[in-house]
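Asker: Listed next: structures, encoded as structure tokens.
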Structure 1
Amino acid sequence: MEGGIELFNNYINTLSKTTAKVYPSVKMQKFILYKKLYMQYLDKKGYEIINTKYISMNSYKNNKTKELNSIQKYILNNDYNKIIFKPELSAFKRGVKIYKNPKIKSIETYLNKINKTTDYKNLLLQPFLENFNKYWEIKTYWILGKHIFSYGQKFVNDEGVFTKPVSKGGKLDDKKILPCIKIGKKIIKDLFNDKEILVQCRIDFGCCVENDINKYFINEIEISPTLNEDDSHTPYFNKLSEAIVKHLSNSKRSKRTKSKRSKRTKSKRSKSKRSKRSN
């Protein structure tokens, strides 16, 4: 993350102190930014996610041997011959490290470097999926729970390459998008019910679970995604603007309704008390 943990904490503290209404809420932003929270949430809900070990750098500092043994056990028990480390609050592949036939000494060197040169608090350890970049990562974009468009992404020579669905003149197979949209709808319904309504979000799906090219897993959720007008075959920024206004209007209306209910409840309680006194 640009600016490091200090700037991130300053950002969160500023939003927490403001009297303005913040969307998404600070609580929701933390839920998504700290990937461990939403990944465990999705796993508990039964969604397909990649097998992940969460590493606390604080635990590593306090007991390196214990943490390294735990990492080695995770690798051996799952018979992984290629793994990937991802910093929890990182973006654009910063701090990412891939190991083929991982050796615990090399992993220790990497963790020591992370510890000394960065302020990352947590890392995600996952199996490296060889097919992940052979097939398009499917990115689905939503506004107020409605699917707006999807597009594909690959990395070629560390540069992002993008495409649209075949039906829109691109290379992404529409048949692969449909199951992702179906899962995305369920995820958004759960998030709206359990957390809060999101004006916008993007849910990314990666290939391939158990090397099955037709089986995708949830790779990432973003609630303030980077937007590019070219991602969609039709303009959509106007839809986002309309959704923001609609959400704000509904929130104000809901707040007024709650206020009226609260006043009526207080009035009833007051009348009830006066009635009891007179009796």
Structure 2
Amino acid sequence: MVNNMSVIYTPKGKAYEYSPLALNIYEGCAHACKYCYAPDIFHRTLDDYQAKVLPRANIMSRIRQEAPRYADNADRPILLSFTSDPYQPLEKELELTRQTINIFRDYAVHYRILTKSSLAARDFDIMENSHSEFGMTMVFLNDRHRQEWEPNASSVMERMNTLIEASRRGIKTWVSLEPVIIPKETLGIIKHLAPYVNRFSLGKLNHHPEIERTIDWADFGVAAVALLRNLGKSFYIKKDLQKHIKITLRPEEITIPSTQKQGGIVKWKTTQMKL
């Protein structure tokens, strides 16, 4: 049972669309992405959230205590992370995320990474031998746009190369195409990375009305769905984008991704979400 004091918890609202469970190892995030929602959650400014990045109190002892409860949790993978990135610059020294996924491997815990950092490649030796899914947030193709919106995150090319390396090593891969800011670039990301990505997740830009109103979300949604279907890719359309798409979406395209273990191999599964 997950309670309010647990570091491994059930996300609520839109957060649940990322994964049925989540774990935030760090507080704050050095990437300083302009579209980040986390500072508002904690009633902090973006500058403060970027400048003060620390491990959560007693985080490793709490993870060691809670991890055994989720042994072989195939239908409820744990997301690292929701309100921060598990591969902060500080992670290079502290290795808390590496310790965490080592613990998860020991207890056969299923987990999924979501990051904007190429540092994650350091831990592929663990991911390729555990119940892992490696995910990268990809918003832009043009690195000048990345520098404007995600100034301290890894470059576009570094992220792509990290995903390709994960795929080469047999690690299940996924890409979060959220937020969509320049639709043409989002479609380009899909085309470039399709051979190396097992699953895509798409969600629109929110909280930036001056940009949102310039995008025809219905046209973009139809174009993205058509492209992903033509490429034969597994994908999930988030609820905030679903409502703009006028074509009929298939059940597997509007369900929250989970995993299931069959014969020792991790395969994709979906968990129905009520609309």
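Asker: Where is percent of Cα pairs over 31 Å apart largest, in which of 1, 2? Before the final figure, lay out each step's value.
Answerer: On the way: 1: 39; 2: 21.
Between 1, 2, the highest calculated value is found for 1.
Asker: Continuing with the same structure: For structures 1, 2, which has the highest computed value of distance in nm of label points 7 Å out along Cα→Cβ at positions 10 and 242? Before the final figure, lay out each step's value.
Answerer: Numbers: 1: 3.9; 2: 1.8.
Going through 1, 2 one by one, distance in nm of label points 7 Å out along Cα→Cβ at positions 10 and 242 peaks for structure 1.
Asker: So FRET efficiency 1/(1 + (r/R0)^6) of positions 26 and 250 (r between Cβ atoms, R0 = 41 Å, to 0.05), computed for just one structure, reads 0.65; which one of 1, 2 is that? Numbers along the way, then the final one.
Answerer: On the way: 1: 1.00; 2: 0.65.
Value 0.65 for FRET efficiency 1/(1 + (r/R0)^6) of positions 26 and 250 (r between Cβ atoms, R0 = 41 Å, to 0.05) corresponds to 2 out of 1, 2.
Asker: If helix-only ellipticity at 222 nm (-39500 (n - 2.57) for each DSSP H run of 4 or more, over all residues; to 500) is computed to be -8500, which of 1, 2 is the source?
Answerer: Numbers: 1: -15500; 2: -8500.
Computing helix-only ellipticity at 222 nm (-39500 (n - 2.57) for each DSSP H run of 4 or more, over all residues; to 500) on every structure in 1, 2 gives -8500 only for 2.
Asker: For distance in nm of label points 7 Å out along Cα→Cβ at positions 50 and 194, find whichever of 1, 2 sits highest and give me its label.
Answerer: 2
Readers should treat all values here as calculations from the given coordinates under stated rules, not as data from a laboratory. What you see is a predicted model; the values in this text were computed from it and never measured. Cβ atoms are built from the backbone, for glycine too; each structure is taken alone.
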